[in-house]
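Next up, some structures in structure tokens.
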Structure P
Amino acid sequence: MNGAPPYFMPLDTRRQTLHLARRLAACLRPSDLVILSGELGAGKTFLVRGLCRALGLSERVRVTSPTFSLVHEIKTQLMLLHADLYRLGTAHEVRDLGLLSRRDEGCVLLVEWGEPWMQELGGDALVVWLSARPRQARLVSNGPRSGDMLAQLQASGQNAQVVKEP
């Protein structure tokens, strides 16, 4: 990625995941890209839901996985596009979704399963890997803007740690 060490956060409870969501929401600016990775059930959509709530989305509005529709547009303090690229197989399919042009318009992209398509999404992404065992988040940046986001998250953390790659 960008040479900065990964940043790990334990997510032993739902409260810790929501704490990460609030901290991440405070870092976001228009046109940011956040890639969410991790096995099924690791909490990617739950993290997005918490982030949306932190950005002012009403509890009455459901935040679900865009597995079948591929992209959900969510109006919060920032315009968010929540995408799930799991079922896509080619760069052409990713480009056809128009996510890059929406990012250029200022939308924040929250993309599940987006790691293979980072270039098609414009690069400079904060990558959040969620694992179920142990429950934790591993955050890595790959550009200047995502590096700033990672530094801001590190500065705002209390229960996180910076460690070198195993």
Structure Q
Amino acid sequence: MTDFAEQVQAWFTERVPEDWFLSGFEVAVDREEILIEGEIEVPEIPKRAAPSVRASACKARLDRFRDETRATRASVSRDGEALFGRKISWGATCGEQHKLFTQLSVPVMTRLRMSERAVLDTLVDASVARSRSDALAWCVRLVGANQARWIDELRDALVHVERVRADGPPLVD
């Protein structure tokens, strides 16, 4: 975790009510956004209940949590956005159900060659995606899901590079 991410984690640890999440919460940071996510209590459901009943109860619990915490989340978000200069997003998990309450959608500029654009256009033509933008997002999610271990290794390596740079000599102008 970078120093900035640790600072963000510490700040939110002091601001997020302790009773919101079962065992703390995770903080994810990128250039534009800070995402706070935690696990909430699963509703008591009879053990013989069908999985669809359990899923419905968890979805309802997530909606209730979202409604009940809205005012406090908005207040914490305003303060965090002013302090850190990034949008604050929230999410929670209940049992097998996961929901993001707020999420930033950031346009990203990319240059693609004809063969690469053809891949996106095929996804659009096949109704896998509504637009090239949706198709590109779909591709990124697919790589993220199928190459998660490799991407995690890259992130770990980048943390190591940041530490080495911080311990190295200062840049000379």
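Which structure, out of P, Q, was helix-only ellipticity at 222 nm (-39500 (n - 2.57) for each DSSP H run of 4 or more, over all residues; to 500) derived from, given a value of -18500? Corresponding structure: Q. For log10 I(q)/I(0) by the Debye sum over Cα atoms at q = 0.09, 0.12, 0.13 Å⁻¹, the calculated result is -0.26, -0.47, -0.56, so let me know which of P, Q that is. This value belongs to structure P. One of P, Q was used to calculate mean count of other Cβ atoms within 10 Å over residues 12-19, giving 11.6; which? Value 11.6 for mean count of other Cβ atoms within 10 Å over residues 12-19 corresponds to Q out of P, Q. 17 is what came out when relative contact order in percent (Cα under 8 Å, 6 or more apart) was calculated for one structure; which of P, Q is it? Derived from the structure labelled Q.
Could you tell me which structure in P, Q was used to calculate FRET efficiency 1/(1 + (r/R0)^6) of positions 44 and 76 (r between Cβ atoms, R0 = 35 Å, to 0.05) as 1.00?
P
Of structures P, Q, which gives 0.15 when FRET efficiency 1/(1 + (r/R0)^6) of positions 4 and 116 (r between Cβ atoms, R0 = 25 Å, to 0.05) is computed from the coordinates? Structure of origin is Q.
Readers should treat all values here as calculations from the given coordinates under stated rules, not as data from a laboratory. Everything quoted here is computed from the prediction, not taken from an experiment. Cβ atoms are built from the backbone, for glycine too; each structure is taken alone.
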